[in-house]
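Structures follow.
Bear in mind that the values in this text are calculations on the coordinates, not laboratory data. Values in this document were obtained by computation on a predicted structure and should not be read as measured data. Cβ atoms are built from the backbone, for glycine too; each structure is taken alone.
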Structure I
Amino acid sequence: MTEGTDSVMLGLQLPTDPRWVKLVESNIPEVLTDHAWCEQKAASNAISTIVRYPELTDLVEELTRIAMEEMEHFGMVVEKIKARGWVLGKERKDPYIHDLAAFIKKGGSREEQLVDRLLLAAMIEARSCERFRMLSERIADDDLKTFYHELMVSEAQHYTTFIGFARQYGGRVDVDARWKQFLAHEAEVIQRYGKKETMHG
């Protein structure tokens, strides 16, 4: 995934301002703590989707794998924190995800609810992938540059998985049209972010 193609591949309408990397470099302990909790939340979201849709066996199996992988990433970030002589800070709230989640329809059919959950997850993975790519290319810390390149590949795979299941189980929902609506909403939301030394901030 290169700088010229990531927005096309992920569908993001507004790229992250490269100046965000300077904010990251100014407070790496904070970014790593925030990142760790992002991975934990991603695992929790996968598990909660399993709880809601246990009858979808292939979805359950894949989300189990993703939940385990996200917790593995959590552990990897914690190791980075520990190796630098720091400790994991308390859980951070993520206003970006809160604002994205406000777009999910209240009520609706079971299919519509599942599609929105999966597209929300895909949206978060897409933006995380884009941020990881930027860090892998621009951060001055060589260790983190390599680390985020590896995570970027994983996030891209998760994004593809969530989109795929939304289309598979969307039923009568026009998943592609709904995804375009999500992308437009995310473009409005992300304009308010990229100004703090957090993964989505």
Structure II
Amino acid sequence: MLGLKLPTDPRWVDIATKNIEDILIDHAYCEQKAASNGISLIVQFPERTKLVDTCTEIVAEEWSHFERVLAELKKRGYTLGHKRADEYAVQLNKLERKGGHIDRQLMDKLLISALIEARSCERFRLLSEEIVDEELRKFYYELMVSEANHYTTFLELAKEYMPEEIVKARWQELLDAEAQIIASLAVRGDRMH
């Protein structure tokens, strides 16, 4: 369903389940960045009513996820800790084409957002299946469903502003590039991506 060209290395989930504190901290910051991304889209494209309405809902959901991750950290006696660099997101954002028509730029932003949500969804599924802690299994299953909805929402939004065939072609290009990024990154169990 997600269309990702390269699945997560199976070693990731094994390492991640042994580093729950680090995963939860990184996950909290991923949710914060997802909310910030939605706000940024609203601020950059305020005249796009459908985008504003949709992103407003996503921002609220992502912020509630941030709060839920914070609660999981506190429940386990952990603190938020410092933000870490997200090399995956940095590399993905380099794929956004600058200049040209504003609708093309918006499409790239939306498709990159969809990619991040798709990869998060895949990783949440792995965690929901492999973590020993039953509460966290349920937690990651619920978030997996939400991320899948965000992924499809961003894809559909892109089709609102560009012809579907152009969106599909660009999506395939970005899926290929995302697979190369995943292949180039070290397998780290202390990061969500």
At a computed 0.90 (FRET efficiency 1/(1 + (r/R0)^6) of positions 90 and 170 (r between Cβ atoms, R0 = 30 Å, to 0.05)), which of I, II
II
So if we calculate relative contact order in percent (Cα under 8 Å, 6 or more apart) for every structure here (I, II), which label has the highest result?
II
I, II: which one has mean count of other Cβ atoms within 10 Å over residues 74-81, as calculated, at 16.8?
I
